[in-house]
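Below are structures written as structure tokens.
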Structure 1
Amino acid sequence: MSESSAPRHRVAGTRTPLRALADFYPDGVLGASSEGEVVILNAQGAALLGVDQATARELPLEQVLRLLDQDGHTWLEYNRPFDALSIVKAIPEQSWLNGSGEEVLTTARLVRDEPLGPVVGVAIGLRSGRGRARLDRERSDLVATVAHEIRSPLTGVKGFVQALLNRYDKLSDAQRKLMLETVNADADRLARLIAELLDVARIDTGRLQLYPRGSSAAVLASRVVASIEAGTSREIALDVADDLPEVFADPDKFTQVLTNLVENAVRHGSGKVTVTLRPQDVEVPGVRITVDDEGEGIPAELHRRVFTKFWTTGESGGSGLGMYIVGGLTRAHGGRVTIAEAPGGGARVCVDWPTEDRRPD
């Protein structure tokens, strides 16, 4: 079939030869025969290998696939794909360096005309290592943040326990009790942080276990407000509509969501916190939970960042995982969370929680 008679498809508003579709693939693609002839090389692959795409098919494979490891071995020398055992089907991901010293990640599939037959070709996928480097940096940042969050309460526990061991006989009963109460509070803080990290991992991996059923949002909300009021001196107003329907929720997860919202409002605001529950019939039939504070509010440009991991603002502390968990648990039930400005100038967080099973498939 000639170039002019090859099938053509419309791509991005233009008529493009089918063979050129490979250039639209986000990663590099290189195909070669066992004779070392380059059969296909898309634009991304040529860029990663530092060769000219137009002339690459006229060059032998070893001149095109110029990737080296740290010891100076080439990809072909190290993998020897055309001499592979008959049971080998693919080459797993490897890290290589191109001529510019940039990391290139490769995977390969060995092509055979028949099972266990000789290798007649190789298809190689090429991908820039920048994405992995960014992921490695994000993981390092995560480890550093978690270590910082754990170190603070752990330092307190270690200090007070050491003081008790060294000066136990010289301390009064009141002093000992105060130290033990502080150690207990720091231990609770560590336990909460570990529980939050586990929740984040379950949300990220889709392994969050829910046990939803019809539940009274009014009862659950009143328990949360009473518990937080008992531990703080802040005023928390609860306004519940008389005709409030039940929500379809895992009671523990619903309580966790509302607790995080109210505690955040208490932490970031200086005045009254108001929790309002009203029937909701728009988009997500169910209950709208609104938590208002009288703090400084959240700028509109930061509304989306609030639901990212380890997002914090001000000097009020916290792990920065609360709102990420709120968003994850709410979405897992088929609800949604939005942020607006409260009437008093602070932040308003709205949670629309469904009355029926709307969990994502």
Structure 2
Amino acid sequence: MESTATRNLIVSTLACVLGAGAALADDVYVRSGKEAAELPLKNITVRSVKDGELYFTINTRETHRPVGEISRLELTGETQFNAAEKAFSDGRVAKDEAVAKAKYAEAVTGYTATIGSTNKPWLKDYAALRMQIAAPRSGRFDAALTAWKTMVEKDPASAMKSKPSVEGIDAKSQYLVNGARELLASANAAGKPEVRKAYLDLLGDVQTAMGDTEGAIKTAEMKVSLGGTPEEIAELAVKLAENDVTNKRFDAAAARLTKVDMAALSDGGRGEATYILAECRAAKLQPGSPADEWKDLAVDYMKVVAGYPTSANAGAALLKVAEIHETLKEPETALKIYQQVAREHANTPVGQAAQKGVERLGGKGAAAANG
């Protein structure tokens, strides 16, 4: 028979084992909105990260969630990672921009350390995904790029879905200059076409953010030469046409767009192409051109506004319509449209130009209405 001491030793040992097992449990926290409290899912087991989703088991049930919907993970034995996740979560909900930037910078430090130290492939992938958001928002595009490159080499298709954002980065930032140089070198050194195409895709984003239109076009041409989709081919033609307009080659732009498969473009692309065609037509008119020609041009611009209201050029197109009515000596109509543009596009160059029209025609419009 077992002695009391033996039984106590067994119970003690079992308690230690069970306690160790509980300590090793990982937790995932989700948040339904920016203001909502974190909801913990306790005692999970992470399986993998694929296509931007975290796959894990909870209560023997396998499930998955987009990494973007996860507030934070808390992993046993991953102190630096846990601190990074907490900082990332705090940065997301911070209302002060400076505080958010500092939190994201703190997260970048932890994620960088995690990528360099962990032997868990899924954790490297997860931290790399987080870096695509945290690094640019902390001002560290270089850190985001380094993490993203590891994703490209492993799975370029998945990496394309999680490119580092260039939004909000100063166009003259040295990070962008260095990033463009690094991406071009990586693209030239890539052995697989799909890897090279991924590098070129982000390079085009960076060049566009820098205002390097010519460079972005050359990059798009290189990307399409690797086997462009119908949409990519059509998008390239629109970029080339836009560059033609910038350089006042209006006939070349219009001729190029007549060959574009509009059905292959997104709504944004079709809106841009429609706006460019209107600009080509406008270039041929003079202040003294027949009123019918000006009215036809106004209809062309309205096609952008009515057909593609979310297009980046919708506001500019409506501003053009107001200017046309002003040219046609129709101040009441022009004033109403200027007011609409100024209201709907406040604090933008288009809105500011419209506000000047309101100030210019305000007296005329009121006089005409009272007369």
Structure 3
Amino acid sequence: MLKKVCSLILAVVLTCASAVIASADNEGLISAPSGVLMEASTGKVLYEKNAHEKRPCASITKVMTLLLVFEALDSGRLHLDDTITASEHAASMGGSDIWLEPGEEMSADDMIKATVVASANDAAVALAERVSGSEEAFVAQMNRRAAELGMRDTVFKNCNGLDEEGHITSAYDVALMSRELCRHKAVFGYTSIWLDTLRDGKTQIVNTNKLLKTYNGITGLKTGTTDDAGCCISATATRDGMSLIGVVLGADTGKQRFADAAALLDHGFANYDVKELKVPEELPKQLAVREGMEKQVGIGCEVTANAVLNKASSDEPQPEIELPDSLEAPVLEGEKVGEVVYRVGSDELRFPVTAERDVSRLSYRLVFIRLWEALLRV
């Protein structure tokens, strides 16, 4: 008995020690003052450090600019072969740019390429003016979209991220807008470019994201550096079907920024997996209907979600089916009749089970009419 007690105590001690060590490791995972690691398909946060601390983010701002540009492309308000003319305002931007001249024309495709690859401030403003008529109107749209995405820590003052009083966001909010931009798969055609040219080969551009050359599975997304923001990055990567977003804000150097982003992504790929949830095979195809013109009704459920699993745990998400023994007529097509519930750690995912057709309430008058019609056909 004593031996069993000692073994139990030792197991508890080792478990607690492992948890403390893991916690300590995670605390020192990045050296930058703020960061977030998010799994892209679910939005689940896998690591955070001062995730909601409000900070400038430099050219990471362009993630929202690009999101609105790609939404304009999807809606047909903008086309890649559209010609965009640089305004005096766009051409006046400082910092990283492609030296647009007032009145210079360039395709929307090249303007996007310049914004993504070279982090061109002038190209970003030119795109904003083309989409919304002015940078001011575009920035108002940026803030509306941020509110829709739940970015509660964010206020945009411009579309390119140049330092400006009150232009702030957080690592968590950057992850949110990065996740939304990643839904537009066409963006990766730009973020994966390492070296390219504009102006018929006269202007060479090199990607500011050095992880493209060093990190396995990297897909994007955007870097940024200013005096106020420090060195920042939103890095996206995919391995074995899992996509991660690693955000680093306020790093002291570019080297530190890339090292921290790699550490975040490594942590995610080493410790987590993504499992696609499916409709359980045990879900019945039909439910009995009481007092109905039909005795049964077909039911169905759509499970469209992933679960993020910790590799250290052997627990698989198990579905629970919550259904009544029967339904009472009338039943309407699409009516919720139950739920499939998946519990993954502290997360609970619920998916409605619905009726596949109408079943009207039993009417003896209608039964008599149908019986009479059947007799007449004999």
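Derivation of every value follows stated rules applied to the coordinates shown; laboratory data play no part. Values in this document were obtained by computation on a predicted structure and should not be read as measured data. Cβ atoms are built from the backbone, for glycine too; each structure is taken alone.
For the reader, a short list of remarks on this structure follows.
- Which of 1, 2, 3 yields 3.9 [distance in nm of label points 7 Å out along Cα→Cβ at positions 107 and 195, calculated]: 1
- Computing distance in nm of label points 7 Å out along Cα→Cβ at positions 123 and 251 across structures 1, 2, 3 gives 5.4 for structure 1.
- Relative contact order in percent (Cα under 8 Å, 6 or more apart) derived as 10 - corresponding label from 1, 2, 3: 1
- Entry that produces 0.9 once distance in nm of label points 7 Å out along Cα→Cβ at positions 51 and 179 is calculated, selected from 1, 2, 3: 3
- Given 0.50 for FRET efficiency 1/(1 + (r/R0)^6) of positions 203 and 259 (r between Cβ atoms, R0 = 30 Å, to 0.05), calculated: source structure among 1, 2, 3: 3
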